[in-house]
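Pasting the structures in now, so scroll down.
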Structure I
């Protein structure tokens, strides 16, 4: 009887959603890990004032429902029985007592709350903030945005019945209780990472009532059945359930199998991000000083340490848009990928050129929004190929600074599992293996956050008995890149020089 029920369950599909800053995607997977259908939609990012970055909640929701309907229409024989969601963090929208948004989503990349972050430094200090929340003090966190709203838009703040981040907004729109998981709650800077609950100390100082925040559950918790009218509208299976997912990076880590000590996720998109699983909560000074947050993982009972370069693949796109006109034309004429045409020109080995990849400020370990990019080591013999290779090298050097800080804090890093657009490049993955001196595994699914939350949906509904079983069933490695340790030593000579570039240029950069 039980075996027959399990076979029946396995005929359905699992839907993973990923809601980002500029667009959303939906992917349906079989329980065996095969991708059945996918859809993507963009939406507009609004800038009402310099430094402000907002999303229209109605536009986001319209795009989300559109991708869900497109996917479910494409798999009539594999009805979606459960869905879960990966979202970017920090963004927040106030809603009134009827549940209607009364302001735009203030997004993660919105910079208006700098004054509020400075207030926290004076009132509580970055050390205390880190030990409560696991987050390095920064203006981007949700609590700072809400304090800004109270101080500058009091009418809106007072009228708000509740403040929703992107995941709980999604469940609210489905007609379910607004709920977020622990990984997303930590990105508010109001969640106690040790107690795994809202921090009374932070909320009291911020003058925020906990009743105006959403409830928090572990990742992979069933919130409830989606109302029949919504099920019909979205094309889901009758009785389909919604399941808590995660912040996009922990979701991606789950989707590439980074759920054991020493396994790191490496995501190369617009941003280059590395996240490492840890079996314990490590609130070490080395992490705080390098601005590396630690938070619960989407997998139960473990934690995740996160570092990133804020430019990442965007730096290669900058080169494409400004210096690769011939390659763009050839790509159009030959139907080849323009990045393949660019990267095939890269010179082998460490580039003599170094690039400070702070074209939109820096990520970890510096977290300096005012830093600027720089290109060093140019002479009349410098070639395009050296500059192209310097892009790959330098982004990897910067991420390695964060990995080094993790290892100094006792967080083991044994291998990296790569996904995202950059993971399509054999050259870039081999360069990473040689620079990190560790194996880099290319995953066969580039949309790991969607796969990660689909696994959570499967565990919550009994398709899998555990996260570990879901990973074993659905996550696959396409290829492994082993490091050339002799080449690694040559790269490390350049990396030692790179580590001095930001400290040397910081004061000058701040004057530009």
Structure II
């Protein structure tokens, strides 16, 4: 078979994609497909203003910068238009014990020496009384509480921490969707206002052929992307992909969100504070502060949760608490089934503790672009997509469970449940490996790497019994010098970083 015949045999190219639902996931998908395929692919997004979207604020992980690079978005314009701020990490309060606090910072901890990560040397130095808390050895975790921020200067030497500042964003979710809509429509994507009331499937294959809108209009397509949120209109309602429930490990099932007035300069980090029946987020934007209470309905009522959130706000609320958002932690068994691919909440939901919602949508979009089918929809593409998505969800799931199971709190029913619940074998192995000698091995392309696991393990009170034996080849005097020099360099770098508010005012202040 010659090459030309082989290409023809693989099927004709897709000509049209229909996205069901807007919001961040829908418009991210529309923007990425419009950018990746240009005008050769017809991209149509169907959404209803009546249904609306979820979210009053979004906190992200650094991978969103890759998405912006794909779209060739100018960072300052993006931050300005979404009234965003920058994020060096997440501050966790009251998670191990009431009164405890630590920061899960992005980037790196210290610097490697030989084949070993810095934290291995820190473990021995700590046992010898030669080291401070781990937060002193990362530019992110030292700069964040001082409210300092800087984008890595282009002329910064590669061997300085200033060249390795890893950051994410905090922004208004509604403005973000609007920003991406403008981007996508400017590159040919078409939006249709309407509510989907019917779905037509092929009688033989079960593939979705078209949508019927409340207006009576029909929208046909080759590939359908389900961004309909928790309704999972196509992947669940039409194709019936089962939902794998993980609430026995992640028991929080509701959230109430309320924005409030800004009362101080925005912090370059998201704050999450554990309370009796859940935890509260605080996301600082340029014009206001996003707040929310994520909780378990088993341990607190909706009215009580709403009242508790309003009582703990920094400033005057800008809206009523409203109805709680109900959810279940878990995912669909298949995120790609036939000619339907689920993105965002339609495919699954892992609570927002580590700001992974937008990442999971972004990762799914990138995966779809790489595995983009032709009209024959080769089953190997669907199988590969689903296997990779399953791995990704499970690894993030385990990282989230770690925050709950590794706790000493016993002051309420929720925390007593969490500290005594069974955990996945995969997480138990990770904890055991780290508890022995601080070891961690990143499994393939999982989202959270050694820096994240080390900081959360230590922050939740899992102190390894020992350290890697190769550390002993370094003398105690040299170890002391190495740790002190690392701390000094990082402190010096932080001292020359501007205040977060000043950086925003200079480069990307919202109008």
Structure III
């Protein structure tokens, strides 16, 4: 079950709740007995409808001891979305925390899904009359839904073997010393937050501090929380850092030794700002995909200077870049790219998922011979380090010339006054596609917009220049801190673009 002798202590900094390892064990055993008494059996699937609490982790371990596959859900999902995922997972039960909404309970009951309360399960459970059934390494352990909450869900299935392989590889590549007091402010329903930020250090015996995910109040107190709890490590996403850098005072205690940033492109500019705020140069761009158990490579390479898209070296995996993006020609049969030549990124790792839930068609589109086609574009430089250019589906094809949105964003975010942004494809009658840019920029005066345009012209090639600009109050992001460029393009299509002719007037 554990990677060390026992899981480490676990804390909730905002509530002051704290469990020592022996308390964790007691909470887990109470839940094992409680779930057995309610007929939960090995091989079933159970939805965990809450997260980022000590009870979530106790429930997770208890259900694993019973041989149950756990399906963590985003607590913000609508009733309809929970129903959709319950059907897809063929769930036996849904576990909520304290009172489960009555309408949701009724809907799940109509599907034959038992609704359980984590607190009630652990309250005065009967004595265990038999040894829990446990699990085999190749049993399903987690199903993580990455899309399709309103239709055609895409669930990534991990086994206990693939998770163990991930944690073992991370321990060998990264060690544990810098993870001894780990802060998790990411959601526990996806790989980055759950498998790597939380479970890797905690199940290895390190202390885990858990915050509610993406809470502005917590982010604004980030420096103080780091100092108060002597945090040595945290992982997050660029969107959180854009808020923290503007609102949170830097930590003053000097305890923070390592910071990971992942789940979305990290620009060199933001990278340097995080280094300055955190007080450590050990800020790592961590590359991870849910299908490979999240973290699979990063800039643990010693001294280096941040570069847009730089990832670094693999952790317990093999990286290859091919000229073709067909699953019919994986590395070994497909032609590999030369150093510095962009192509399609593949990964080979023992932490690869079992497959997509009941979707052999989708699995077959990206897995062949142990290789996983990531959907990312990038190259291996002369040092053998991985550099990403963007997602295949995000690439803008401007009359046959490729534009990578991350390249445009890395320049625009360095302009003073740009609080958030997203680059995406817009329809163009001449080129087919062209470059659009959504901006969160409180000062939208003509003078400020002319200065931004001059900044972009100075740092971007002509074909990369955004031709259509939109000002938004905020950039919508997923619970993983990512943007869906298609959704943002749709949102921009409902508002008037910036009148660039009016902005420039007689200006060239």
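Match the computed value 0.75 of FRET efficiency 1/(1 + (r/R0)^6) of positions 349 and 445 (r between Cβ atoms, R0 = 25 Å, to 0.05) to one of the structures I, II, III, and report its label.
For FRET efficiency 1/(1 + (r/R0)^6) of positions 349 and 445 (r between Cβ atoms, R0 = 25 Å, to 0.05), the value 0.75 is produced by structure II.
A value of 3.0 was computed for distance in nm of label points 7 Å out along Cα→Cβ at positions 165 and 381; which of I, II, III is the source structure?
Details: I: 5.2; II: 4.2; III: 3.0.
Of the structures listed, the value fits III.
Using distance in nm of label points 7 Å out along Cα→Cβ at positions 221 and 245 as the calculated read-out, with 1.8 as its value, let me know the right label among I, II, III.
Label of the source structure: I.
Between structures I, II, III, where is relative contact order in percent (Cα under 8 Å, 6 or more apart) highest?
II
One of I, II, III was used to calculate mean count of other Cβ atoms within 10 Å over residues 13-20, giving 20.8; which?
II
With Rg and Dmax of the Cα atoms in Å coming out at 22.5, 76, pick the structure among I, II, III it was computed from.
I
Readers should treat all values here as calculations from the given coordinates under stated rules, not as data from a laboratory. Every value quoted in this text rests on a predicted model; they were computed, and no experiment measured them. Cβ atoms are built from the backbone, for glycine too; each structure is taken alone.
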